[in-house]
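The structures considered in this document are given below.
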Structure 1
Amino acid sequence: MTAAIPKRRTQTERTAETREALLDAAIRLLHRKGYSGATTELIADEAGLTRGALHHHFKTRADLMAEVIRSVYEREQRAYQEMAADGGRGARLSDWPDMLWEVLSKPSGLAVLEILQASRSDPDLAARVAPMQAAVERMSLAAIDQQFGSADAAEMLPGIRLLVWAVRGLSIGQLLAPDPDEMRRSIDFLRLLIDGAVRAGAIDARGRPTHGTG
C-alpha cells in the first residue's frame, strides 16, 4: 500500500499560518506580561519565528496590535454565533451578560484591553487602534442589524455597548479579586437588573427602550 503524499501547502496558506501564529503569540504575551512586556522580540520567540519574519508580516508593533484587535473580534463573533446556533441564546438582552462573560473574560479579551489602555499614551498606537476599534463597533452594529433587523440595531447598541464595557471591567476585576469566582455573582446580578427592567416595562426583551413608560 502506497503511503499518502502530504499535500503541499500553498504560499497563501503558509502566510496565513504564520500570521495566525504571531497573533496567537501576541495574545498570550499580552495576557501574561501586559503591553509593555509584549515586545516584538518576545512575540517572535513565542511564535517560534525570527524578528525578520514578524516584520515581514507586520511593519510596526502598532500594526501588529491593531491586527490583534481585529483578529480577536472575529474570533469573538464566531463564539457568539456558535452559542446562538447551539443553544438559541442571544435573542434577549438578558442572555448577553453570560455570553459576554464567557467570551470577554478569556485571555484574548484581556489582551485587547491591554492594547486599548496602552493606546492612551502612545500616539502611534492610537492612530492604528482607534480606526480599528471604530470599525469593530460598526461590525457589531451590522451583526445586530443582521440578527434583529435594522429597526432594532440603533436602539439596541447603547445597551450592548454598556454590557460589553461592564463585562470588560469585571474581567479585569477577576485578576485582582481575592476570589475571582465572585465576579460571576456580579454577572448574575447584571442579568437580574435587565430582567427587572423588562418586567418594569422600561425596556423590551431585546433591550430597546419602550419610550413613554413613565
Structure 2
Amino acid sequence: MAERQALTQAVEEYLEAIQRFSGEGEGPSTTQLASHLKVRPASVTGMMKRLAGLGLVTYRRYGRVKLTPAGQRGARAIIRRHRLAERLLTDMLELPLERVHDEACRLEHALSPEVEDLIARKLGDPEHCPHGHAIKARSEERTVTLTEAPQGRLLRIVRIEDESPEVVRYLADRKLLPKAAVRVREHEPLGGGVVLDVDGETQTLGRELAATIRVKSPRRGRRS
C-alpha cells in the first residue's frame, strides 16, 4: 500500500509539472522536467513511458511531452487541490506566503475530494490562489509581464509566476505581491532592469525577475 501511495504521488507531481510548463506554450522536454523536479533524466524517461502506458501523456524520445485529455483532467485536479491548500494556509492559518507553496505541495496529495470541496466552500469558493493563479481553470484575463508593460500607466499585479520561498519573500518585502499597484518608470537599455514606482518609492527589478510578474494589460487609449 505504501509503495502504491508513493507511486500515485509521483504521478501527480509529474502531471502537475507538465501542466505548468504547458501553460507557457508547448509541452516540456524531459530535460526541463528533470531540472524542475530535481531528478535524473533517466527517471523522467521511465515515468514518461509509464504515463504514456496509462494514457495520460503522449511522448516520443527526444520530443516534447503533452498531456492527453485524461492527463489534463488529472493535472487540473491536483493543481486545484494545491491552490486551495494555499488559500487554506494563508486565509485560515495565516502562514507566511513564502511558506505556503512548499506546505501545499505536501497537502495536495492527502486531500480527499470531499475534504477538497469542504475547504472550497469554507473559503467561499475563491477564484485565485495567494500568488494570483486561477484555481478552477486557466485564467483568460489578458496580462503582460513587467518587462512588456508600458511606461507611465498605473498597473495592478495579477500574479507572480515564481513561487519559490526566497523570491516570494523578496517580493513581499518590496510590496510587489498580487493586487499591488505599480507604475513602470523606465525600461533600462541593453537588457537592464525595470524601474518601478511602488507606493511612492522607486525600485528596480532585474529583468529576469520582472519577467515572472504579470500585470493587468492596460486598455488602449486610456491613461491612469
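FYI, it's all coordinate maths here, none of it is from the lab. These numbers come from a predicted model, not from an experiment. Cβ atoms are built from the backbone, for glycine too; each structure is taken alone.
Distance in nm of label points 7 Å out along Cα→Cβ at positions 31 and 103 computed as 3.8: which structure among 1, 2? Considering all the candidates, the number was obtained from 2. Of structures 1, 2, which gives 19.1, 61 when Rg and Dmax of the Cα atoms in Å is computed from the coordinates? Of the structures listed, the value fits 2. Between structures 1, 2, the calculation of distance in nm of label points 7 Å out along Cα→Cβ at positions 39 and 143 yields its largest number for 1.
Each of 1, 2 could give relative contact order in percent (Cα under 8 Å, 6 or more apart), but the derived value 21 comes from 1. When helix-only ellipticity at 222 nm (-39500 (n - 2.57) for each DSSP H run of 4 or more, over all residues; to 500) is computed for each of 1, 2, the one that comes out at -13000 is 2. Across the set 1, 2, distance in nm of label points 7 Å out along Cα→Cβ at positions 87 and 119 reaches its highest value in structure 1. Hey, mean count of other Cβ atoms within 10 Å over residues 15-22 derived from one of 1, 2 reads 20.2; which structure? The read-out comes from structure 2.
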